[in-house]
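Colleague: What follows are several structures.
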Structure I
Amino acid sequence: MTETKLKGFIDAVNADVNQQIEDLLSSVKDKRKTILETAEDEALNAAYIKIKNAVEDDASKSKIIISKAEQEARIKVLTHRETLVKQIFSDVEKRISEFTKTDEYKSYLVTLLKDESINSETTIYMKPEDMKYSEMLKSDLRIDCLFSEDAGIKYGGLSVYDKSSSVLINKTIDNMLDEQKKNFGSKFKLS
C-alpha cells in the first residue's frame, strides 16, 4: 500500500508539474504572442512614420522644384515682355523721328500753340533742329515772342513759358512719350 500511495503521490506530483509546465508554456505562448503583436505594431508604426516622412520630403522637394520652375518661367515672361516693350517704343521713336521730318509736323506745331495765350513775355522752347520753324510759327501767331533752343527736347514738340506768371506748359513729344511709357504697363498686359 505504501507503494501505491507513493505511486499515487508521484503521479499527483507529476500531474501537478505537468499542469504547471502546461500553464507556463501557455503563459509563454501568450507573452510571445503579445510581444510579437507589440513588435509588429511598433514595426508597422515605424514603417508608417518613415513612409510618411518620405512622402512629406518628396512633396516638399516637389514644391521647391515647381516653385523654382514657376519663378524661372515668370522671369522668362518678364524678360520677353521687357524686350517687346523696348521694341514697341523703339518703333514708336522711329515713327516719331520720321513724323518730325514731314509737313504734317509743321501743322502739328501750329496746333500746339493755337489754344495758348502767347504774348511778348512768352518764350517758346524747341529742340535745336526745330528752330527752323520758329519764323513760320511767329508769323502764324502774329505776336513777337521769343523762341529758344532746348537741348533737353529730344523728339520734338515745344514748351511754352510765360515769364509774367512763371508757368511752363510742356507740350513736348518727349513728355507725352514718357507718360505713355509710364501708363503702358497698366493699360496693356503682355504676360
Structure II
Amino acid sequence: MGRTQIVCLCESAKGSSIDEVFINKLMKALKPPWVRAQGSNVVRAQPCGSRSEVIKRTPEELKHCLTAGGHTTLMVWADCDDKCDDGDALKTEFWKEAKRSGITQSDFDRILFIFAKYRLENWIQFLNTGQTNEAEEGPRLKHNKEAADAAKKLADLCQAGQAVKDMPPSLTWSCKNWRALIERMKTS
C-alpha cells in the first residue's frame, strides 16, 4: 500500500496536555487499515502550542504530507473555544491561512479536522460519564489513564458505528469528518 502514516498537529505544549495521550490511544485502538503497522509509530504528533500556531503550521505540514505521498494523512486537532461558533467556523479560519499559503481547495479537503468545543476534557467527561456541557470547559484531568480509557471507548463506539445518545455537538461534527475520511480511503 506504499507509505502511510498519520501526522497530527494539535494544540498544547509537548508533555503538558492529555491531547497526545488521547490521540495516540484512539488511533492505536482504531487501527486504520491505511496506516502502516509499526509499533507505537501510528501517529507522528506535533504539539504546536496555541490554536493560532496550529493554524499557521497547517499549510506547511500539509505540503510535507502531500510530498510524502501514499496515504499520509494530516489530522488537525484544535479547540473552538468561545471565539467561534462551531467546527465549520474554525475550519474557515484554517482555510484562509491555507489559501494564503497557496494550498488548493482539493488538497485542503484532504485534511482531517477534529475540533472539540473547549477542550478534549469535555469529550472525555462524556465518554466516561455519559454527560458533559460543552458550554463550559470540562474538568482538568489528573491522570493520563482517564484520557486513554476514554479514547478506547470512543474507538469502540466508532467501530460499532452506532448512534450515541446525547453526544456533544463537536464530537458529532468530528466523527462525521472521520467517517468521510474512511470512505475516501476505501476508494483510493
Structure III
Amino acid sequence: MKHITRWVSSLLLLLTLSEGYAQCDLAYDAVDEFDSTRLVLAKPVNIGYMIPSLYEEVEGPKMIEEGKLVFSYAESEDSLVSFFLTLALPEYEYLEIDEGGTVLLSLTDSMVVTLYNFPDKGVFDKNTNMRLYQHTCLVTVNNFYKLLYFDIEKIRVRYRTKKRTITLSPAQREAFKNNVRCVALALDLLPMKP
C-alpha cells in the first residue's frame, strides 16, 4: 500500500509540474548562433486601461492599450547574466527621461521597488500617431524573487517634466507574475531547491 501511495504521489507531482510547463508559453527561448547569448523572453502583457490614441477613425479616436510589459532574461559568455523588465508606453507628446532609477513598482506587500532604467528617445508610431517609448529596466536577483511572490499593483515612470502611473488589473497582475514564473521554470530556478 505504501508503494502505491508513493507512486500516486509521484505521479500527481509530475502532472502538476507538467501543467506548470504547459501553461508557460514563452515568446522566445534560444541561443544566438553568433555570440552564444541566450535570451528567454516571456509574452508581453497588456497593462493599464484602454486609452484614446491620436489616430482618428470614423467612430472617433482609435482605442489602444495604455502599455505593454515584458519580462526577460539574457545570459552571454561576456558576463551578461541579467533579468530585464521592459515597458512599452505610448505618449501623447515628446518627453525626455534620464537614465537611472526612473521606473518604480508598487508591490502588493506595500513595498516600492526602484528599477534602473535604460530609456530610449521614443519612436513615432504611425498606427497611433503617438510616440512609443521603451523602458528597459535591470531587475536584480533580489527583485526577481520579489516579482515571483508579489504582484505589481502600479508602475510609475518619472519623465523629466511629468510622472505617469499605470494601475494593473488583477488579471494583468496574475498574467505578469505567471510570465515571471515561466522564465524561472525555463531557467530551472523553480521549484526552489534548499
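Colleague: Taking 0.25 as the value of FRET efficiency 1/(1 + (r/R0)^6) of positions 30 and 150 (r between Cβ atoms, R0 = 25 Å, to 0.05) derived from one of the structures shown (I, II, III), identify that structure.
Modeller: Numbers: I: 0.00; II: 0.95; III: 0.25.
Answer for the origin of the read-out: III.
Colleague: For which of the structures I, II, III does the calculation of relative contact order in percent (Cα under 8 Å, 6 or more apart) return 20?
Modeller: Working: I: 15; II: 25; III: 20.
Corresponding structure: III.
Colleague: Can you say which of I, II, III returns 35 when percent of Cα pairs over 28 Å apart is computed?
Modeller: III
Colleague: Still on this model: Here helix-only ellipticity at 222 nm (-39500 (n - 2.57) for each DSSP H run of 4 or more, over all residues; to 500) was calculated and came to -25500; which of the structures I, II, III was it taken from?
Modeller: Values: I: -25500; II: -16000; III: -8000.
Working through the options, I get structure I.
Colleague: Supply the structure label, taken from I, II, III, corresponding to mean count of other Cβ atoms within 10 Å over residues 70-77 with the calculated value 17.9. Before the final figure, lay out the partial values.
Modeller: On the way: I: 10.4; II: 21.2; III: 17.9.
The read-out was computed on structure III.
Colleague: Which of I, II, III yields 3.3 for mean projected area of the Cα convex hull in nm², for residues 46-85 alone, as computed? Mind dumping the intermediate values first?
Modeller: Working: I: 2.1; II: 3.3; III: 4.1.
Value 3.3 for mean projected area of the Cα convex hull in nm², for residues 46-85 alone corresponds to II out of I, II, III.
Readers should treat all values here as calculations from the given coordinates under stated rules, not as data from a laboratory. Just so we're clear, the structure is a prediction, and the values are computed from it rather than from any experiment. Cβ atoms are built from the backbone, for glycine too; each structure is taken alone.
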